[in-house]
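In structure tokens below, several structures.
Every number in this text was worked out from the coordinates using simple rules, so none of it is lab data. Not measured: the values here are computed from a predicted model. Cβ atoms are built from the backbone, for glycine too; each structure is taken alone.
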Structure I
Amino acid sequence: MNMRTDLALENQEDLSQRGIKEDGVKVDVVESLKNVIYTKVQITDPKGEKAMGKPIGNYITIEMKDTEDEAIELSKLLAKAIKELILVETNENFTTLVVGLGNWNITPDALGPQVVSKLMITKHLFKEARELISHEMSQVCAISPGVLGITGIESSEIIRGVINNVKPDLIIAIDALTSRKIERICSTIQITDIGIIPGSGVNNSRKALNKESLGVPVIAIGVPTVVDAATIANDTIDMLIDRMMDETSSGHEFYKMLSDIDKEEKEFLIKDLLRPHVGNLFVTPNFVDQEIADLSNIIADGINLALHPHMDIEEINSYIH
């Protein structure tokens, strides 16, 4: 797999487009809402793991064409996905540690910290203000551990220290991701039960956060906020080739030349040409500030609804605001 992406769905799409047999991979697509596609990719065995380049587990993707008009419904859909992966009923004896990964000083990487700032935090109330507790709540605490360049400490080390004291039943980690497709930037949410490797999409991998490394189940929630510059160049050339083919008769020699272009070789060539000039350059949209703010609201509400399933948005907001 040569794709610069954190999305399992894009790996599966690439295999399908290249005609590679997808043994050990199950895909279920559900049209859940207007302008929203809910897809579940399951990697079920080592064959699927090898083909996909990702661990065995469940990967749920919510693709959105419009977040403004359906924010509450999107949060409910996200809550459904989270509960599907938690598998157990949350209650006042269930503790969740939410981890907002990323650098709060860099907007495309600030999704995790922004989500944490909007959560309904309750763990301290169970000790300090029992009169405020509803039987519909579970115990939720959260941290934004920052990044190695700010703290000098690996996020995984900070999280392990918190785990030793809090002893959570579940960890939910939120992070910014990388996509292979421009149209998925800030419009796709991936939820998975296999954890996360922070920074892997931008070639800055840190230590994995998963059940094996932390001893606690980890659900990872991510949104692609950047795309590789080589991907933009490659996609632009693909669109140009498609346009020229549309305007050329199929029997023409130029048409045959265009149809014979090897897309994988073209992608390698583009990367080789760009590397000396821009290196590993990643691009984010100019409206990313507002997108991160909107998405952090959707994700925070989704987590709140999932962890306090007997409360509605209005009740939850009365505790937050």
Structure II
Amino acid sequence: MSLPALLEQRLRLPLVAAPMFLVSNPALVSACCNSGIVGSFPALNQRESAGFAAWLDEIEASLAADAAPFAVNLIVHNSNPRLQADLAICVERRVPIVITSLGAVKEVVDAVHSYGGLVFHDVTTRRHAEKAAEAGVDGLIAVAAGAGGHAGTWSPFALLAEIRQFFDKTVLLSGCLNHGHEILAAQLLGADLAYMGTRFIATTENNASADYKAMILDARAADIIHTPAVSGVPASFMRQSLEQAGYDLKQLQNKGDINYGEKLKPMDEEAKAWKTVWSAGQGVGGIDDLPSVQELVARLDREYRAALTRSQQLGQRWPR
């Protein structure tokens, strides 16, 4: 297991709050970092690069001296016309961690490494993980079955086991993580860090609407539908929001067009779709309240410490 020097002794918990499209904002990122975990947001949550830079200024001004590092998510897909401009801002501002999605490109990795930053990359299969490792990333985010957003379909047991056969750097695990004991479980499976998204939608600091948060509290695992129809890449959405948006549930396996950047303008159909079709992971059934980030992290910390104690007790109960 491997944790970069940038993160050693700087985290209260081995946890990253995942970047969530149209949800993550500076208030969420700052609250996470000041609570001792990595906060993150997608650069494309701001409609222009100038706005992205302004968010970085806002976040940096709000961080305490002992805050955890923050991360920015870049979409490295050829349909994102802002990639180079946003990457240049990350380099200029020396963003501590860059999370790349939909493309592991060595030139992007080298640009972040030029100032000492880290690159973590989303993967859903071994092939994706191998390509990212070849590009020189510092960490792999194993997006396993049941995760929200652009989720994979592999069991976390299978995905982590295969990644660890060839990758000895930092590994993060995503998928149905809501509680402190699940953070420890991720580590026991071979991950260094847990990667938690849906649980942080159901907090007070973010851009999600009250209706979105209420739907998460009401939803269960059976309500999560994994479909490529909304963004062109398979992603997890709540059935209720798909129905409200008028999607034909019988047609949800039809592939949509992959397009980022140009299709994220305020009046674009896909941007409007993500505002009304709400993503969540299968762990929604374990979420029943809307705490502040500070309250949530404190709870996760208590649960994590209790799980450590239980694991030690199990070790004493089952001697060789």
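By the measure distance in nm of label points 7 Å out along Cα→Cβ at positions 26 and 306, tell me the structure among I, II with the highest figure. The partial results should precede the final answer.
Numbers: I: 2.0; II: 3.7.
Sorting by distance in nm of label points 7 Å out along Cα→Cβ at positions 26 and 306 in descending order puts II first.
Kindly point out which one of I, II the value 19, 14, 4 was derived from, the read-out being semi-axes √(5λ) of the Cα gyration tensor in Å, for residues 186-225 alone.
Working through the options, I get structure I.
13.9 is what came out when mean count of other Cβ atoms within 10 Å over residues 146-153 was calculated for one structure; which of I, II is it?
Details: I: 13.9; II: 23.8.
Derived from the structure labelled I.
Which of the displayed structures (I, II) returns the greatest value of distance in nm of label points 7 Å out along Cα→Cβ at positions 106 and 130 on calculation?
Values: I: 4.6; II: 1.7.
The structure with the largest value is I.
In terms of distance in nm of label points 7 Å out along Cα→Cβ at positions 154 and 218, which of structures I, II is highest? Could the numbers behind the result be given before it?
Values: I: 1.1; II: 3.6.
Going through I, II one by one, distance in nm of label points 7 Å out along Cα→Cβ at positions 154 and 218 is largest in II.
Kindly point out which one of I, II the value 24, 14, 9 was derived from, the read-out being semi-axes √(5λ) of the Cα gyration tensor in Å, for residues 74-121 alone.
On the way: I: 24, 14, 9; II: 16, 12, 8.
Working through the options, I get structure I.
From I, II, which structure was Rg/Rh (Cα atoms, Kirkwood Rh) = 0.94 calculated on?
Working: I: 1.01; II: 0.94.
That value comes from structure II.
Given that relative contact order in percent (Cα under 8 Å, 6 or more apart), derived from a single structure, equals 18, which label among I, II identifies that structure? Write out the running numbers ahead of the final one.
Working: I: 22; II: 18.
Only structure II yields this read-out.
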